[in-house]
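Only the coordinates and a few stated rules stand behind these numbers; no lab work does. Please read all numbers here as calculations on a predicted model, not as lab measurements. Cβ atoms are built from the backbone, for glycine too; each structure is taken alone.
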Structure I
């Protein structure tokens, strides 16, 4: 979007610094979440059956830290690109991911972990 339909390109060098910080945060958050999948020996692939309900680490902050990390990376890329139109993809991403993956993943967690999953959902925000 930023390259093909730039609505506005602010010339602010500080945006690159913010973009790098956000990218670092996104990568760190994703790495932290992946570490918990490895520790708990449960599949990370969205369409595989979970073997463990992870509620520790970044999963205490929200139920989808890897998708949150991806959102941070998209925001970083949009800022790095420096085009306001690129921010539209950042706004659409959570909506698309929720409908495409998260609803299915939450159903799978309910099917496997029942009331334990419901308690986790009740106390931990999705995003």
Structure II
């Protein structure tokens, strides 16, 4: 079911001020930056071995990332698990009593098909299912 840890999402106030830590201090390679208008974020992808780090900067004050930072401050936002057949994984999670934030997959950064589990179903951790198509 789970292929790998695809990425770890980190909420940040500013990519501009945060990126130098990851690229200059930790020497991680910047894969790219994109804006995901539907989620009201700018995302920077960094290569960390087999896994990516995804820095999430809110583009509006009403985005979920802005609300997260307001409540909890900057830091780890979610862990994304790479899966095959995301639609089947969502059905399977629901059959196992897992509360899903996303009942249907939606398009996330990099064109991935994503769906989030509610943190209350995962011991307080926001878990994302992520399927890369094509």
Report summary line: Working back from 24, 17, 13 (semi-axes √(5λ) of the Cα gyration tensor in Å, computed), options I, II, answer is structure II
Report task. Could you figure out which one of I, II the value 2.1 for distance in nm of label points 7 Å out along Cα→Cβ at positions 70 and 110 was computed from? Result -> I
Requested in this report: Check the numbers for distance in nm of label points 7 Å out along Cα→Cβ at positions 14 and 46 across I, II and tell me which is largest.
Outcome: I
**Report entry** Structure from which -5000 was derived, helix-only ellipticity at 222 nm (-39500 (n - 2.57) for each DSSP H run of 4 or more, over all residues; to 500), options I, II
**Finding:** II
**Report entry** Top of I, II by relative contact order in percent (Cα under 8 Å, 6 or more apart), largest first
**Finding:** I
Query raised in the report: Among the shown structures I, II, from which was the value 4.5 of distance in nm of label points 7 Å out along Cα→Cβ at positions 86 and 118 calculated?
Result: I
